[in-house]
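Read-outs throughout are calculated quantities, based only on the coordinates presented, and are distinct from any laboratory measurement. Note that the structure is a prediction, hence the values are computed from the model and not measured. Cβ atoms are built from the backbone, for glycine too; each structure is taken alone.
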Structure P
Amino acid sequence: MPLNDIAIRAAKPGPKPVKLSDERGLFLLVQPSGGKLWRLKYRIAGKEKKLSLGRYPDVSLKDARESGAEARKLIAAGVDPSEKKRLDRLGATLKAATSFKAVADEYIDKSEREGRAAVTIGKARWLLSLLEPALGSRPVDEISPVELLAALKKVEARGHLETARRMRSFASRVFRYAVSTARASADPAAALRGALVAPMATHHAAILNAKGVGALLRAIDGYDGQPMTQLALKLAPHVFVRPGELRQAEWSEIDLDKGVWKIAASKMKMRQPHMVPLSRQAIEIFRAAKALTGRHRYVFASLYPGDRPMSENTINAALRRLGYSGDEMTAHGFRAMASTLLNESGKWNPDAIERALAHKASDGVRGAYHRGAHWAERVAMAQWWSDYLDELRTA
């Protein structure tokens, strides 16, 4: 006799599983634990098998009968419903493993293991978070250029032109990684070159004249904020490294006795190790910092809890506090300041200045040669530059 909902609800568990038959091989298995499970008994290729159809009441009697009917159609066509269910489940697992987010996460993890800078990894995760709502769950090999473009255009429409450009570039790297690992056949982002509005090139604001530099140095001397922020401001013009390299400086990298700061390749934009010769003035600033943060990993450690470098916005915020707007001076502007005035002095080989700025030579052989060729000149230049800054400060 076919089952009904009243009989199913009234069924009580016993010490052993109880089988309640419905029709055409469908039955409900009442477990000793109280669970009620739908099963379909069938034969295929002369072999008796059972198919799980779900749990009551999540799967109603009506739903179980419909699922049983669908399974019987497969059996009639020579398809084993249990095997199809297994393959479908496997396919879903593989599909999840090849989603854009899964591949992107794998690519980012790979980049991290290869020693990419923490700030680079952070930006990659941020770009993924922007792409994830539209593409995250999509199979990486099914995403079309049109679909990707729609996601990028939404960001572009909000006026974030540079962000949209970077999203396309990041997506392209993920797709190329998917191709190289045999999970995609093409990079749809490559077809979108030129499809987005190109952002206007912007330059980091900097003070490039001697009189303005002197005024800035005097303003830094009068900074009344956190002592470590003032020390970072004081050091920046002497060493003119990138802001991220400055704030992530570690005591283990700095030899004050030899006057050398060795920055690991993983922290450098060009992924090449960089050595900074330290002038007497720079060493004095480092010694003042050591009295405050010498027990920490980072020279310019965050105040609380002290185990992280200062925020990437700290120096720019300090410059604003001193009255310099973003159109006048930035943390990155100390590099342009040094490059301009050192070149204008006419005292130093341009290659030595470029090496001091850790710019990558376009000629790899020439770049390898010049890494060592100008060290003595760079040491002399570092001291001259610091002395010159002192002159401008007191002019």
Structure Q
Amino acid sequence: MPSATTTRQTPDVRVATRERAAASGWPFLLLIAVCSAVTAANIYLAAPLLPLIAHDFGTTPSAVTWIASVAQFGYAAGLLFFAPLGDRVDRRPLVALLSLATAAALALGAAAPGTAALAAAVFVAAAATVIPQLLVPLVAERAPAHHRARHVATVIAGLFMGIVAARVVGSLAGQAFGWRWVFAGSGLLTLVLGLATARALPKEHRRRTGPLFAGLAELPGLVRRSPDLWRACVRQAGLFGAWSALWTSLALLLTGPAYGLSTATAGLFGLFGLTASAVAPLAGGLVDRFGATKVVRSAYLLAAVSVLLFWLGGQVLAALFAAAIALHAALVAAHVANQTLALTTTSAPATANTAYVVAGFTGGALASTLAGLAFGHWGWSGVTAVAGVWLALGWVTTAARR
């Protein structure tokens, strides 16, 4: 006959079982993917709007490219401080709080009187919009082992769709209503979806040991002890840096003298990248079957071809179409492989994921900053040179170390 203690615990066990099943089901996974798409879009919100922002503030587009880099540095800072908390605190209130902070920062950005105020708002919004990197480890923890990469790939597909959609929707909406309304609308979407996702997350009972931000101090040692994590960090930094250099400068090429397109028309280039997001589920299956290393090697080869196509695209528009699809496909496939490796190679997945994503976005921020300078001095050829060098560094550095 069961004891009174066992009887009292049974409902709790049943609730926990139901929550775990719900947190690994497809409706929950879809909500996570949509939330990741909307919040990730905030990081790249300014990039397609740079010509409109420059016109509003009475300057040239090349003079405000640094604002797009500020967003990436802000995201990297947010990852350092907030993402490791996924190993230490309940993610429900954390996701809700970050959603509120992001929405408030975007509202302030929409009302910014100058570039300095806008850059500050963009930095804070990007730092607080690290919600996808709190959710991906949760999905990886609760997914069946034989389908872990596929589940992670579903969320990553949503994340990249948001990144690319930021260029398409942001450009069209910015052309129609102005860049300030784009910032305000994105803040509202982030608030609604962020709070809905926080409500759907399972309750977590964390036993915190040590200081709240101890995960930040653990990052260097964690990377040093795990060669697989180190390799994933460096390779993604190289590929993401090449992507950032090209993608954040593309609007300057398309709206400049070479093609003379409007901001809205230039933003439609994001549709080519959007088609490549469908690669994520395929990449997840390939990682589950063949391993991460082979997938990353193939992605690097495809990225190298795309850089050459982007260089040719300075004169031939059709080359840009193919380059956009190839580069996005390479980035998505490598990200699925590298992030799955980062999440499964240590006993602290949220902290390892922080190291991985910080490395990627730091590489992206540095490369896009250099690309802005290169565009001002050498035009589009300078941008593609930065991308090519970044890609080579990412592979050669890791290939030289066993």
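Using relative contact order in percent (Cα under 8 Å, 6 or more apart) for the comparison, can you identify which of P, Q gives the largest number? Could the numbers behind the result be given before it?
Numbers: P: 11; Q: 25.
Across P, Q, relative contact order in percent (Cα under 8 Å, 6 or more apart) peaks for Q.
So if we calculate Cα Rg over 2.2 N^0.38 Å for every structure here (P, Q), which label has the highest result?
Working: P: 1.55; Q: 0.97.
Top value of Cα Rg over 2.2 N^0.38 Å goes to structure P.
Which one of P, Q has helix-only ellipticity at 222 nm (-39500 (n - 2.57) for each DSSP H run of 4 or more, over all residues; to 500), as calculated from the coordinates, equal to -27000? Before the final figure, lay out the partial values.
Numbers: P: -16500; Q: -27000.
This figure was derived from Q.
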Fill in: Structure (P, Q) behind the derived value 0.20 of FRET efficiency 1/(1 + (r/R0)^6) of positions 183 and 351 (r between Cβ atoms, R0 = 35 Å, to 0.05)
P
Discussion item. Ranked on FRET efficiency 1/(1 + (r/R0)^6) of positions 63 and 311 (r between Cβ atoms, R0 = 30 Å, to 0.05), which label among P, Q comes first with the largest value?
Written reply: Q
